[in-house]
Structure 1
Amino acid sequence: MVVGSAGIIPREYLRHAEAKRITFQYPHFGKNPNIYAIKYLTKKGIDVSSYRSRQLTKDLAVEADLILAIDRLIKKEVLDLYPETSGRVFTFKEFVFGPSSQDLDIGDPWKLPDIDDKTGTWVWPEGYPDTYIAEIEECLSHGINKFVQYIKQS
């Protein structure tokens, strides 16, 4: 089994960001992890400085046995673009806690940073990145046995 990472930016999210005057650097992929992820992983002794993001392509999606999305908006976009992945795409929380979990999103898919008018930099609300990372860590700690079981069955 091969484990990989690839991303997608939902078109709805880009339209929502544009309406708030937030622009993303283009190309969207080929970038370092965000600074919050780098800081968090460095504290854990993990160096991701050489990692670069990559886009989820049709080939990657079709070949994947399992695709985990951070939220329902991304899951929907994957299924819209690659309907043949149906039954293999889940939100991270859905996979770990089940589809009837109250909140299937990590973070708020519509949460966008404010833009500093002077510098143009993104400004996240105090604590938001930490809360987001904590949700991912919770999924990993609660889901490790499910991941191992899934890998053994594949």
Structure 2
Amino acid sequence: MNYAKDGITVAAMLDTSHSKKNGLYPVRIRVTYARDRRYYPTGKDMTPEEWNVLPTSKARQAVAVRKDIENSYQIVRSAVEELASAGSFSLDALNGRLKGAASDTVNTMFRAKIERLRKAERIGSMLVYDNVLKGLERFSGERIRFEAITVAWLDK
């Protein structure tokens, strides 16, 4: 379960750096792009020994676990391929796609940042973000999609 194209790699891996209380380790899907990594859970935990025999095991339980991991891998891989083929791949875009972000508009992301700054009582920064958002909305409207931001759009 490895995929690599256009500088993006996707692989299933056993995360031995994060042991659980029961002594098992989580299986994760790792996506690497521009030397930055993101990990996505599969919901499966196992020992290093189980992980090593997983690809060749014919035991019914191991086959079921392998299928579940492959399903998680395929979900991540297809999201990566869709974003890459559209020319809009980034790890943030992938996170938004996989984690069911509330919205994929610049406006929504600005409002979330403004709210975090308000809660942190960083009023000056909050006002700067708020003014930038108001300017963007006057220029392009209430629903600015990330895909709409191009070099030509920025030149305008």
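Just so you know, all these numbers are worked out from the coordinates, no wet-lab data involved. Model, not experiment: these values are computed from the prediction. Cβ atoms are built from the backbone, for glycine too; each structure is taken alone.
Starting from the value 64: which structure in 1, 2 was percent of Cα pairs over 13 Å apart, for residues 34-81 alone calculated from? Mind showing how you got there, number by number?
On the way: 1: 68; 2: 64.
Considering all the candidates, the number was obtained from 2.
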Next on the checklist: Given a value of 2.5 for distance in nm of label points 7 Å out along Cα→Cβ at positions 10 and 50, calculated from one of 1, 2, which structure does it belong to?
Outcome noted: 2
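Identify the structure, out of 1, 2, from whose coordinates relative contact order in percent (Cα under 8 Å, 6 or more apart) was calculated to give 20.
Working: 1: 20; 2: 14.
Answer for the origin of the read-out: 1.
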Checklist entry - From which structure (1, 2) was distance in nm of label points 7 Å out along Cα→Cβ at positions 90 and 122 calculated, if the value obtained is 1.8? => result 2
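When mean projected area of the Cα convex hull in nm² is calculated for each of the structures 1, 2, which structure yields the highest value?
Numbers: 1: 10.3; 2: 12.4.
Evaluating mean projected area of the Cα convex hull in nm² on every structure, the highest lands on 2.
For mean count of other Cβ atoms within 10 Å over residues 42-49, which of the structures 1, 2 scores highest?
Numbers: 1: 9.4; 2: 14.6.
Comparing 1, 2, the top value of mean count of other Cβ atoms within 10 Å over residues 42-49 belongs to 2.
With helix-only ellipticity at 222 nm (-39500 (n - 2.57) for each DSSP H run of 4 or more, over all residues; to 500) coming out at -15500, pick the structure among 1, 2 it was computed from. Walk me through the numbers before you get to the answer.
On the way: 1: -13000; 2: -15500.
Source structure: 2.
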